[in-house]
Structure P
Amino acid sequence: MAEEFDKNVSLDTIRQALADLRYSVSDFQEVIGEYLTAVDDLWREAKSHLASIEARLAGMEVQLSMTTLDQEWQPDRLVAMLKDLNEVGRELTKMRQRFHAFARGTLERIN
């Protein structure tokens, strides 16, 4: 293998190759850092959104648990609750789609 190297290689050539490689490693670390920051930001946003959804659902559960069987619910309250449940379902669907798209994109970039 040693025969394959050019015997006229200078120290400057090696220094430059070393500097180029170190720059490449540093640049790669920056890209990884930016990616991880983006993932962390996305995760924080998702957690916050999921917490607000959980709070909305918990509020609905409280309303339902405070209602007795003999108490009649007004139709507009039921319709409003159903609309809210549908909205929460749509929000969750969008979040799942965004997550899957992000994960797929990440896997495609990695492979």
Structure Q
Amino acid sequence: MTESQSRYSIVERLTQKKLELISEGSELDEEVKKKKQLIEHLKKELDDWESDLEQDTEKKRRIKQREIEKAEIGSNNAVDRKMAKVEDIKDKIKAIDKALERIEEISKNSPTN
């Protein structure tokens, strides 16, 4: 009976060791799986970050382009206003010159006291 108990305990210990090794192997599989999932997660985060960066850059580019367009419109309007003002000033100067010429003619033709 001792021999059978001895075999039984040996089988029990070996079976227990086998179960521990299987469990250890499963834990290693789980660790590898988690590490691979971490890699995939980090890759996705990088892709998302790059996508966000591209979208942010494109948004900033559009904002800058609109600012340039507004500045160009403002500049063109300023040029147009300047041209109109210059024409107005020229017309006023011509009117003053005519008035001065008339005054000069009147002064030549009228007797002085």
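Only the coordinates and a few stated rules stand behind these numbers; no lab work does. Please read all numbers here as calculations on a predicted model, not as lab measurements. Cβ atoms are built from the backbone, for glycine too; each structure is taken alone.
Listing for the model above:
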read-out	value
Answer label among P, Q for the case where Rg/Rh (Cα atoms, Kirkwood Rh), calculated from the coordinates, equals 1.43	P
Parent structure of the calculated result -37000, given that helix-only ellipticity at 222 nm (-39500 (n - 2.57) for each DSSP H run of 4 or more, over all residues; to 500) is the read-out and P, Q the choices	Q
Distance in nm of label points 7 Å out along Cα→Cβ at positions 58 and 82 - highest-scoring structure of P, Q	Q
Which entry (P, Q) yields the derived value 3.1 for distance in nm of label points 7 Å out along Cα→Cβ at positions 66 and 98	P
